[in-house]
Structure I
């Protein structure tokens, strides 16, 4: 593996640790909704997510340092930009995914929210997953719909019942 790629990944992980540490500090100031229990308070999810991501990034940094100690420079390895952006086909797919996410967030969720205020998010998420899986996956229609319904149900249940967050509309 290219040493410059490993160094770049290590720098990204270090920057990520700093940014998630800022998010961790900010999570202590979130008070909505008022709750006496930690796991149902407004800052509990950002806190737990920040801690988890800090731990994972530290593990990534340690792993990359160990790899750097035992890796020699390979003159046949791909340049860093090719590693980051991939081939033209991979870059096109990345742009298409970004466009799909933007359409989901700024068009599909609001439109589905107008159709049904309570379940609009679930409808939009299910449709988004079906389109995304069919465009980028190789699953049959039955498996695509099954995966989309299960994932949408789990996300909706977690956000609505476990975290008690207001659903996007």
Structure II
């Protein structure tokens, strides 16, 4: 039936648009409808030697196209479900991360409150304000070595406090 290129081309030209209209009446998307019909014709062409038509060509084409449309709809639903699941998981992860970062910030603030005022001030100037050791030393009129010692002491104390009081630093 589809052995000759000319015959196949004639059938394609005759039925392509009506089949696209048929598919589009069900899925309401012209681009997807054209793709489904195109895939149907490609499938037929690839297996042209094996195709056995027991009905009319028209009935065969409509049935084959209908099957392709059903496969497309099933695949689309599956993809939409997967996409929705992934979006929900991503949203949940973002919310958990926000909550986690809030909890962590609260724990760090509690731990900072337990440091000596001078120690906390030097640590905050370095880690939160982003000042260099030299800038902190000039600002507080102390040596750079004193700044380094205070930051190391504060860091070690914070690690200890956080390890004792929370599950954040383990």
**Request:** Match the computed value -28500 of helix-only ellipticity at 222 nm (-39500 (n - 2.57) for each DSSP H run of 4 or more, over all residues; to 500) to one of the structures I, II, and report its label.
**Result:** II
**Message:** When relative contact order in percent (Cα under 8 Å, 6 or more apart) is compared over structures I, II, which one is greatest?
**Reply:** I
**Request:** Taking distance in nm of label points 7 Å out along Cα→Cβ at positions 91 and 139 as the quantity of interest, name the structure among I, II where it is greatest.
**Result:** II
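Taking 50 as the value of percent of Cα pairs over 27 Å apart derived from one of the structures shown (I, II), identify that structure.
I
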**Structure with the greatest value (metric distance in nm of label points 7 Å out along Cα→Cβ at positions 11 and 155, set I, II)** = II
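Bear in mind these aren't lab numbers, they're just calculated from the coordinates by the rules spelled out. In this text the structure is predicted, and so the values were computed from the model without any measurement. Cβ atoms are built from the backbone, for glycine too; each structure is taken alone.
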